[in-house]
Each structure stands twice: as structure tokens, then as C-alpha cells.
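Following are the structures in question.
Every number in this text was worked out from the coordinates using simple rules, so none of it is lab data. Source: prediction; values computed, not measured. Cβ atoms are built from the backbone, for glycine too; each structure is taken alone.
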Structure P
Amino acid sequence: MERIIKLTIADDHSLFRKGLSSMINECEGIDLIQEAGNGRELIDSIEKDNYVPHVILMDLKMPQMDGIEATKYLKAVHPDIKIIVLSMYDDDKFIIHMIESGANGYLLKNADAEEVQNSIHAVMTNGYYFNDHVSTALLKGLVRKKKIVPSFNNKIHLTAREFEVLKMICDQMTNVEMAKKLCLSARTIEGYRKKLLVKIGAKNTAGLVMYAVKNNLVDLD
């Protein structure tokens, strides 16, 4: 007797979920047991309601908890669950990062019904499903050999105070000088400096200055 595959869909777009659900309900051997609108809802349904699926079709960009974090969590807690990313993000960085994070497959949302169905059966049989697009992305990653963590939004948002501190750093002011000018403690200024390093992804003060110059945030003339 053929094993029935228990499937869960995690996607924040209800219309897309509805269409995907209709398609899945026509597939033999697959039982849609749960739907979730975000990563947190997905994890709660698995842990609280005991809906442990065999396979999850996982969107990436979702509110509260995105598919990246949800995949990492579930792979750590429930390593047997097979996760197939189903996303609009056609970017090598996302593909490579998700496979490295434990995803068993990666499909774009324009994939046809047959490929979605085939991918679900493939991850249950083989443990993975890599189409030509994914295989090419993984090969590029091997050649590049540089680990890149993708981001949904490359624009960095600085608060007014963070921007002010950044400008002063570019003016080569010390923590004590900045603290005096802003009526803050030197310790607080150092806290802002550390936040800027994390937000911008810089390793040191030189990196902060380079970021400010490249993005035309300061005038060094």
C-alpha cells in the first residue's frame, strides 16, 4: 500500500494558498493536513496541535517569522521533516543559503503543478529535489566558495541618532567628544557604534566610514 504523504503549506498570501491547496487536493498519495500564514503559526501548529507533516511547502518572505528562520528551527527540532521552498525569489544567494540551511528542495512560484507534485514525491523517496536551476546555483556556490547570507531588503535603515553618530565617526570624533556634543555618556556612544557595526555589517570603524562614503551619507570635503 502506497504511503500517504502528509503535507503542510506555509505562505502568507491566502489566494496563493487556496490555489495551491486546490492543486494538492487533486494529487494522489498526498494529504494536505494544515495551512499556515507565517513561520510562527507553522511551528505552533506542529508543536501545539501535533500536526507533524512529512513535507512542508515553505514560502520565504512572511511576517512574524520568515521561511528562512522557520526552516532552520524545524530542521534542528524535526530533522525528518522535508522542506521544499516555494518562493518568488529567483536568486542564487537564497537558493544556496536555503539548501545549506537544510531545505530539501527549492522551487519558484511559477513552477507547474506537475513539478510541484514530483518534488513532493522526490523528497520523500530520495531526500531531495534539485531541478536544473537549483543545481546550477549550487555549482556556482561551490565555485564562489564564499558564504553569503541573503537579505530581503538590502537597504539599511538608520535612526536619526545612529545617522548622527555615524557622521561624527566620519569626522574622526572620539567617543568622549561625541558624548559631550550629544549630552550622552561615552558608554552610550559606544553602544551606538556597536549597533552601527552590526546593522551595516562592518568589522571596524573604517568599514563604517566606507559605507557612509559609498552611500553618499557624508561629505568628506
Structure Q
Amino acid sequence: MLSSQVDRDEPLYIYGPPKIAEYVETSRRVLDMYINYEIIVKEMQAPAICYEGDGFRVRAFPLRHTKTCYGYAFEEDPRPGAFHPESAIELGVPRGPAWSRLQAGESVVTPEGKAVSPDDVLGPPRSGRKFSFVTDSLYFPELAPEVANSDLFVCEGMFERDLLPTAVEKKHMAAFQAATLARDAGGIKKLSLIHYSPRYSEQELRLLLDEARAVFPDTVLSKDRLCLPIDYVD
């Protein structure tokens, strides 16, 4: 809420489940918040694509909690294959705009009148990136396909294994269950745990990390201002 008071020129779009608009408006009124820009709230029912941009989309899917909660996946479209300039030269395509057109997926005609398609000079398609976010939910195995093939999967891991009954009662996940999702989903490169129970001190969080790593080794603990780059894989 404090960050919302920073001046900005563009509208702020907020996507979420039913009643999110009421929550935002009530918060603004009760807190008497200064906001110098437009807030546009869009309510939706998951599963749904809540936003689609140039070459990517944000998809929402339902979770299981005491209140309506959604998980989200940011997914990029597949990228064109790598451009092989030696193939273009061999086929008689001159360096310059024609190369750019081929990389953009267009066919070109050489000065000699020969048609050259992108398939002639590009490698196989390369995957885009995927980032998934899940918090405030019971563990249930049907979540795995939603987050599969994520380069980064951020998931709540609120409790240790011994407190699993508490996790079930409160409809949250234990750390090892988040790791189980990451393992079973397939294709996940890194798991980052969030939303820890306040019962754990900074040092005690190591217990959650160790339990998760026993199931999914490439796991880290999220913390404020942690930066986890998501690189393209060629």
C-alpha cells in the first residue's frame, strides 16, 4: 500500500478474483491513500488468461484455500530458431534487411530470383521463458501441470513436515510439498520458497530449505530484494 503512493504517469492495472475491486476501494478509503494515477481493477474467474501482451500471456488458475485464491503463470511464446548467417550467404541472400526479415519469419527472394524461407536459415524453435507463482493453497497434485516447465517456480512453503496437520488445517503447504510439486511437474529449473510461518526465525528457515532440497535439490529461500534472473535457454 505504501508503494502505491509513489507518483507515476500511467494507470495501475490490478487483476484478481471477485471482490478484489471492493478490497482495493475499501483500502483506499479507510487508509485515506494519496494516489495520483488511475487504478483499473479487473475481476476474473480462473482458469483464465488475465493478460496477453506482445509474445506473452499471464494465466490464472484456481488454488484451494479458506478464501478464493489464484495462482499465476507468466508464459512467453516460443522464439524463432537461431539464425545461421553462413546458410543465408550460401543461398545468396545479401547481408542487410533480408536477413532481418528471415529472422522475423518472412520469406525473401534473392537478387537471382531464388525464394528462401526462414526454415532454410533458422534452427529449430527455441522455448520462451515461464515463471509461476503459487501461494495460499493446500497441496493438491493437480497443480503440477499448471506450473510444469517453469524456469522459476515461486511457491509457499509455510511449515516443516512435522507440522503437516497444521498446514492441512490452515490450508497451506509444507515446504516438502512445494518441492514435491516442483519435482512432479517436470521441467522446473528452480524452486523459490515464500510465505513462511512467523514461528520460524531467520536461522530456523534452514529446516524448511533442507526438507525441500531433499525432494527438489534446486531450491532456494526467497527474501526481500532477492533477484533471480531468468535467462533464455538456447
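A few points about this structure:
- Per distance in nm of label points 7 Å out along Cα→Cβ at positions 99 and 171, the highest-valued of structures P, Q: Q
- With distance in nm of label points 7 Å out along Cα→Cβ at positions 59 and 195 derived as 2.0, matching label from P, Q: Q
- Rg/Rh (Cα atoms, Kirkwood Rh) - structure with the largest value, from P, Q: P
- Structure responsible for -6500, with helix-only ellipticity at 222 nm (-39500 (n - 2.57) for each DSSP H run of 4 or more, over all residues; to 500) calculated and labels P, Q on offer: Q
- If distance in nm of label points 7 Å out along Cα→Cβ at positions 19 and 187 is computed and equals 5.6, the structure in P, Q: P
- Computed 12.2 for mean count of other Cβ atoms within 10 Å over residues 35-42 - originating structure among P, Q: Q
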